[in-house]
Structure 1
Amino acid sequence: MAKFENKAALEIFRNSLISTQKSEKKKLLSLCAGSGCGAYGTAKVHHVLKEELAKRNLQNKVEVKLTGCHGFCEKGPILVVHPEGIFYPSLKEEHIPEIVEETIKNGNLVKSLVFKDPATKNKITHEEDIPFYKLQQRIIFGSNGMIDPTSIEDYISVGGYMALEKALFDLTSEEIIDQIKKSGLRGRGGGGFPTGIKWETCRRQNGDKYVICNADEGDPGAYMDRSLLEGNPHSVVEGMIIGAIAIGSHQGYVYVRHEYPLAVENLSIALQRAKELGLLGENILGSGFDLDIHISRGGGAFVCGESTALMTSLEGKSGRPRAKYIHTVEKGFRNNPSMLNNVETWANVPVIINKGADWYSSIGTERSKGTKIFSLVGKVSNTGLVEVPMGTSLRTIIFDIGGGIPKKKKFKAVQTGGPSGGCIPEQFLDLGVDFDELTKVGSMMGSGGMIVMDQDTCMVDIARYFLEFLKEESCGQCNPCREGILAMLDILTDICEGNGKEGDIELLEELGMMIQKFSLCGLGTSAPNPVLTTILYFRDENEAHIRHKKCPAGVCKPLFHYEIDEEACNGCTLCAKRCPEEAITGEKKAPHEMEQKKCIKCGICYDACKFDAILIK
C-alpha cells in the first residue's frame, strides 16, 4: 500500500475499502481476543473455528476477525455473528463445529449456546438485546467489537483518521481547541480537569512541546485503558495527533504499564502502520505537519499514574511526584510544556471533531459531558467494561447493566475511583455518576474503577486492604503520606485483630484529614478516602470491632467463630464432607457438631450450607 501523499489519496482508499466490503457481502465472525477472553481460551477457539470453516469450504465466504475486548468479560470467549448480531458467549472448542454447521452454513440458531440472562433465565439471541449492552451508549468503546486492532484498514473503513483530515485541512488550531472546550470534555484519568482549557494553556507556552498519553493504569480491578489500547489503538493515536496539531507539538509519548504486553504490541503495530502510510511522522498527509510518537514502558509503580511522577519516570529518573505550583502544561517533561491526557480522553477527541461539540455536549450532565467507561467488578453478576452517559445512576450500572448481586445477597457498598476512592452505601444508589456528584459523597470518579461489595464484606477490612496497597505504592517522598498512611494502617490492623480501643475512630479521622491537607501529590491527598467514607457510612461496623470485638460480616478471623444451628441443620453432611480440617461431625439426617479447636475459619462450610444452619458468632 502506497503512502498517502494527500487528503484525497486517503479518501480514495477509504471509499475503496467500503466498496469492497459491500460487494463481497461476507458474513463477519467477530471473535474477542482481548486479554480477558484470551485468558479463557480464545486462541484455541480460533484455531478450531478456522479448521471447521475449511472443512466445509466456507473460508472464502466468511471473514473471521480477532477483535479487542467486547466488554462483557464475564462471558468470554465471545463470538458475534454479523450482520445478524447473534451472540454466543462462554465458548469452548467443542461448541465450534455445531455453530459452523448450523449457524454459518445453514443459517440456524444453536439455541443451547446463546446467552441466558441470569436474572430472568430467558434466552437472548442478539447482542443488542442483552441488558448488559442494551443500556449502554458505546461511542468510544463500540468499535472494539468490529475491528481488528492490528489492521489500519479496518480503522480507516469505519471512519478512522477522518477527524485528522478535518484538523489538518479544515480547522485552525484555535478552532480545534474551541471544539474541545465547547464539548465540555473533562480528563478521564481522574482529575476531571477541562481538557480544552489544558490544551489552550499549553498552546500559549513557548518551547518544545510534548503530547503524552497516560496509559499507566494502576487501579486494582481497572482495565479500561488497557482494553482501548488493545482493541482500538488508532483512536488514541489519532487523538494525540489532533492534540499535537492544536498546540504545535512535534513529539509524543505513550507511557504504558509494563504489565500490558498485548496493548504495547498492538499500539506498536498501529504506530508503525500509521507512519508507513503517511498518517504519522514527517509531512502528514502532505500538510507539512510533523509528529513522532514513541512508547515508553513503566515499571508498574502506582504513583507513576500521577502526572509529574509519570514525566519524571519518562525522563529516566525515579518516578516521584513534584509540587504542582508550576503546572506541567508550562514546565513538564524535560522542563518543557507538556500536554498529558489519559487513553480514554485521547480516544474521545476524534469523536468530538467528527460529530461536533454540540452533539457531544448533548450527552451527560451539565458539568460532566459525554460518556464514561467503567470497570465493573466485584460482587456483581455481570462483570466487565461498561460505557454509559455521565449522570447514569449507580443503580442502573450495578443492577440493570451489572445484573445485581449474585446468590441473592444484599448490596452493601460500591467503591468508585480505585484504591483512593470512597465506599458508597446503599442509600446513594440513585446517585448520578459524574465528577461532581461522586465528590459530594466523599468518593471520586478516578479513572473509572467500580468495585461492588455485598453483605459478606467487612468495611473495616476493606479500608485496611486499600491502605495496605497504598502504603506499598507510596513513593515515600513526603512525611504526611509516608508516615500518615502507615499510622492509619497500624490502627486499622489493630481494630481488625481485636486490639482496637476507644478513640481509634477519631484518631483515624484526624490523621485522614491531615494527610489530605498536607500530602504532596494526589496519591496522598486521596489515600484516606476509603477509611473516611467507611467511618462516615459504616461507623457502627467500626464500633462493633472496637467495643464488642465482633466482625458483623465474619471476615476478621480473630473476632468471630462458626457455630451450627441444631434446629436448622438437617444432617445433609455437605458441610462435613467439604471441611478441610474434619472439624464437623455427625450422623446423616441428624444435627451436626463443630469442634472449635480444629476450625480454621475458612468459610467453606458457611458457603456450602443450603439451609442457613452455619452461624457466624
Structure 2
Amino acid sequence: MPEPRIFDDSSAWIRGITRAWQFLPPVDMRAAIEPNEVEAASGHTFVITLTTGPGLVLPTGAHITVEIPDCWDCHLGNCYRRGVQTLGSRDQIRAGYGAFVDVACENPDVQLAAAASWGRHLDLLDVVVQSGALQGGDEVQITLGAPDGNLLQAQKFAQTTVFSIGVDADGSGVYRQIANFPTVKVVGANTADRFRVFAPAVVQPGETFDVRVLPVDVYSFNPATGYAGKAQVYATEGIETVDRVAVDTSAQPLGETITATAKTSGVQTLSVFDSQAGISGKSNPIGVGFLPGGDGDKAGIYFGEMHSQMWHSMGTGTTAEFFAWGRDVAGLDFCAPANHYNWRFEVTDDIWHELVDDCNRFNDPGRFATLVSFEWGGVGGSGHKNIYYRGDSGPFHFWYQGQHRSPDALWEDMAARGLEALTIPHHPKSMGGADWRFRNDRYQRLVEICSMWDIAEESGPLSVQAALAMGHRLGFVGGTDSHFGLANQGSFHVNDGNGLACVVAPELTREAIWQALSDRRCYATTGDRILLDFTIDGLPMGSDNAADLGSVDPRRLRMRAAGTASFTRVEVIRNNQVVFSADPQSDVWEDEWTDTADLAPVAFAPTFPDDRPFVYYYLRVFQANRQRAWSSPIWFTQDE
C-alpha cells in the first residue's frame, strides 16, 4: 500500500518541482478554503476542499501535496520551539504539541493517508491515494488544525497567504499545479495596540504638511481593523496642529490625516493619545530646517526599503502588496523590491514584466517613488548584488544561466548596453560574502551595511571597512531582505533584522532618489527614522574630493542628528579609526569638530591601479534602543 511522501529538503521542492510545473498545463482540480479571511495570529480549523474535474482520474499511488507556509504556527505557539512540528497526521503529532491534519473523501472506495514534512522554508503535507481512484466530481477535504487538537494559527502579518498545491497523478514524482491555489486573506487584529504617526522627515519653517495617524495591532504593526475613537494630539512648541483626531478604521482603514504647520526651526514631534483605549503613538522626528548645509533648504530626507522578497522569488506576498505595505502601512517614501529570483519559479518575461509594471503603477511622483530592481545572485562566489535601474525598465540578468562569468562581465555588459544602474553588494559578510577584488566606481557606488543578515560594518576581510580600506568608494544604505514581503519589517516580527535607506534629495521622485543614491547622498539606519546630517567644510556625505594630503588645511566637521531615542554614543570614523566621540544622552545632538591632523601619514595606500592615497570620514550614531545609523563617507583623495 503506497505511503505518504516525506520530503527531506523543502528547498528542493521549491527549486525543483515548482520551477518545473510552471511550464506544464495545470491539473483539472479546483480548491477552496474556509475560512478564507482571518485576523493575524488567530487560531482556526482550516478546511481545504479539493474537487476533481470531470476528466481527471487519480489512481492508487497518486499524490496531492500542499505547501504550508512556515510563518503559520500552532495557535498560541509551542513552549518548545526547536524540533516541534506545527502540524501533522495523528501518527506524527502528540496531543498538545502540534495541530492535527485529517483527510477524507466521500467516495467510499477511496482510502487516503497524509503525512507532513518539516523544512527550513516551508512545511509540506502529502496526501496519497492508498486504494481506489479519485474520479471526476470527487471531493477531498483536508482539515488543518482539527478541533479536537490544537488549532492552526495564521501568520502575524496582514497579507494574502497562498497554499500552493501540486498533483503527481501517476506516482512518478512529476507534479503539476492544480487549476487554482486556495488563499487566505490575513488582516490586522481587531484591537489597536498603538498608533503609528507618520510625518515628513524634513520641512521648512512656515511649511504646512500632512501627518497620518494609523492605529495598528500588537503583532506586526498591521492596520487595526476595529478601532474607532478619538485621540488627543500633542505637538512640541514649534508645531501648530489640531487638538484632537477621530479615527474609524471601518471607514478609514489606513488611518486619518491631519495637517500641521512648522512655526520655528528645530526638531519637532507630534504625539497622539487615546485615554479611553489606553494607546498612544509618537511621530518620527520632524527636522524643521534640518539641512542648512551643502544640500540647501530645498532638500529633504526620504526613507525607503530597498530589499525584500515576494512569492515569485523566495518569499511571500505579491509585489503589489509589498508596495502597498511600504506606502500605506510602513509610511515610507520609496521602495524597491530587489527580489532574489531563481527560486520558486524560473524568471519568465511575464514574471519580470509584472514586476516592472507594478513598479511603474505604484510610482507616484511627490508621494511615493519606486525603483525597478532585482537581486543578482552572483557567480563563482563573487557575492550577491542588488541591481536598481534609473528608469522605468531594465533587463533581467540571468546569472544562474551563466550569462556572466564575473562581476566585471556584468558591468561590461551594462556599459555596452548603456544602462544606468546601481549594483549594491548585499550581505557582504554572509552567505559567501562579497569579493572585494572586483571594483567598479560607475556601477558599484553603495553597499548594504545592514540587513537581516547582520551588520557588516566591521571585522574581517569581507567587512565594509575592509572594502573601504582597499579603496572602494561606497556609500551606505540599509535593507531588510524580509522573506515575507514586508517593507521596513523584519523577517519574523516587527523589528527583527531591519534596515532603511535614507536619501537626501531635492524632491520625492524616482529620478531624484536614484540620482541621490548614485551621488552617495544617503545614509543607513537599522530601521528607525533617524535624521543625520554630516558635512566637512560644507562638503556633503558621499563626495570624493581631490586634495593635497600633505598640506591640506584643518577640516571642520559639522554633525547633526535627531533620533527616536537618546543617543548613547556618536563617533567619527577616519580610515577605520575612531577620532572623535561624544555621549550626548539626548535624542537631539549637534556639534562641530576640527580635525587638525596631517592626513598624509594616515592615508591608505592604493590597492587598485590608477587609485591614489586617500582618507575618508563617516559618522555613526548609537541609540539607547539599540538602533544605529551611519552616514556615507566623505573622501579626500590625493590630487594629481
Structure 3
Amino acid sequence: MTQTKARVRAFNIKFLVGCLLVIFLSSAAVSWIQTGGGKIQVHSITLPTQNGQWLVADLFKPRSATAENPAPFIVVVPGFQRSKEALSNIALELARRGFVTASIDPYAQGQSSASMSPRSATLEGYGMYALVDYAATTPSLNYIDKDRIGATGHSAGGNAAIRGAAHFGRESDRTGKPSKLHSVFVSGYVLSFLDSVLKDVRSNVGTSYALYDEGAYRNVLKNGDMRYAKESLRLVNSGIAETEGPVSEVEIGHYYGNIDDRNLRVVHNERLLHPFQPYNREATANQIEYFEKVFNFNNELTTDDQVWQWKELFSLVSLITAMITLIPLARIFLTTELFRPLVKEIPPALPRPKGNGRILFWSLFVLGAVIACFSYIPMAELSQKIFTEASTRQQTWFFPQRMNNAVLLWAVFNGSIGFLLFFLAYKFHGKTSGISPAMWGVKITKRELGKTLLLAAVLFICYYLILFLLYYFLHVDYRFWFMGVRPFQPKMLILLVMYAPFFFIFFLSNSLRVNASMRTEGQPEWKSMLIAGIGNSLGLFLIVVVQYVTFAVTKTVYWTDGWLYVNLLFAVVPMMFVLPYFNRYFFRMTGNIYLGPMTTCLIFIMILLSNTVCYLPI
C-alpha cells in the first residue's frame, strides 16, 4: 500500500469512527431523554391475543409507579402507517408526569401480527382492546390503578380510541360495572362521532382536531372548524344533553360534563395539518392537561414543560449520520483484497451541453418531473386493482403492503420512463455530440457484478447491525417525526426479496441518469448533485405543492380519495432527494453505476417496508 493510499485509508477510518461516535452519543442522548434521566423504565412487551395474533408495545413505567403507589395506565395507539415509536413523544410526556403508558404497534404495523379482521381499528382497536382487558384483569401489573385506565390515539388510532370507549361501554352495560376505559382522547379523527357509536360510550372523552386537516372534506360541513362541526356537537351533547341541554356552538377548550359521571367532554382545534398534529407543543399540552384532569393526577411539571423535541432532534442527527456512515464504510471495504478489483478509473465526464443539447437536457428534466407528478395517483389507483387483497386489508403473501404497492408501481413506471428518455436522448443527440457508452460507467463483468452485490449486502448488514446494537442496549432507533428507520426484522427479508427487484429498476435508472447524463465537464460536483436531487424529487414534490396550494385556496385538497397517498410523500420526498447524492458518491468510488443503487435500494426499501401497514399472514 502506497503512502498516499495509507493516508486515505487512515482518513476514512477516522471518518468512520467519528460518525459512529456521533451516532452513539446522539442515541445515548435520545435514550437519556426517553427514560427521563433514569426515572422511567422503557422496554418492549409482547401480548398474545385472539386468533393467534399478538401485540407488541413499548411500556413506559415511571419508577414512581409501584404496588403501594399505583398510577393511571394509558394505551397510546398510533394511526395508519405508524408504529409505536411514532407516538413515543406523548407516551414519554405522560410517563414523565407519572402515568404508566404503553405505545403499541397496531395490528399489521410494526412488530405486531396482522389481524384476521379487515376492520382492525374499529373492531379490535388495533389491539388496544386486548391490552386494556389484560391490564384491567391481570395481577401482574400491580403498579397500575385498574380504575384509571385510558387510551389515546391519532388518526385511525383515534378511531380505535373512541371505538374502544363504545366497546367497553357495551360491556359495562352488560356487567353493570364501570367501563374498563375510564377516559379516552381522540386526536385527528371525528368520523366516528356518530350517534350510533356515542350512545354506547361510558367514558370521558377529549378530542383534538387540526383546523387544517386534509381529511376534513369528509366531515359533514366539509371543514375542520370544530366550533360548529356536527361531529363535535354530537360528541359534546352526548355527554350533557340530558342534564344541561344541548349546545349549538362548541366552546373550544371548555370542559363540559362531569368526570365522575364519565360524561366529561372537551374539544380542541389546533391550527395544524393532519400529519403534524402529533408533533406539536400545543396539541401535546392539550392531551397532558386532559389526562391530568380526568385522572386527578397533578404534578410539578407544567403542560408546556416538554422534552420530546430534543429527542426528535438528537434522533434526527443519528438518522442523518447513519446514512453518511455508509461512505467511509464503503471506502474502507473497497481497499480490501476481496473488493479492491471493483475500483475502476472514473469515466470522463460528458461534454457540457450547448445549444440544442442544453434545450434537450432541460426539456427532459422537466418532462421527467411532469411524468413523475401526474403518474403517481393513477399508479396508486391501479395498485388497488392489481393488489386487491392488500387494498382490502386481507392477509396475503402477494405484495401485502397496501401503501408501498402504489409507490412500487410508480417506481417501476418512472424508472422505465427514465431508461427510455435516456436512451432516446443518446440515440438522437448524444451519438453525434461526442458522447459514448464508455462515459456511462456501465461496463462490468459478471464476477464484478456479483462482488458489487456482495458489497452492497455487507453495507446493508453493517448499517442494520449498528442499529440493532443501539436498539438492544439503548432501545432507540433512527427517526424524525414520522420518518423512521426501525431495527431489522427477519420476516422483512421475505418482503425485501419480493419488493426490491422491482424497486431496483428505479434505483438503477436514477444512477444511470445521475452519473451518465448529469455529470458534465466543468460543472462543480455540488451543483451537479443538487440538480440531480431536485430532478429526482421534483415530480413528487409538485404533487405536494398542488395538493396544498389547492387546499389553501379552496379549503379542500386536490386529491381527496388519494389524500393518504399524498401524505405518504412527506417521508418519500426527502429520500428521493438524497438518493442521487449516494449514487454519485458510490460512482466516484468504483467508476461504475451499480454499487450505489444496489446499496441504497436494499436500505431505503427496507426502511419503507418496515414503516408501513403490512398484511403478511405471520
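Computed from the coordinates by the stated procedures, all read-outs in this text should not be read as laboratory data. Source: prediction; values computed, not measured. Cβ atoms are built from the backbone, for glycine too; each structure is taken alone.
Using distance in nm of label points 7 Å out along Cα→Cβ at positions 125 and 509 as the calculated read-out, with 4.6 as its value, let me know the right label among 1, 2, 3. Kindly include the intermediate steps, with their values, before the conclusion.
On the way: 1: 5.9; 2: 5.1; 3: 4.6.
Label of the source structure: 3.
Out of 1, 2, 3, which one gives -11000 for helix-only ellipticity at 222 nm (-39500 (n - 2.57) for each DSSP H run of 4 or more, over all residues; to 500) as computed from the coordinates? Checking each candidate, the match is 1.
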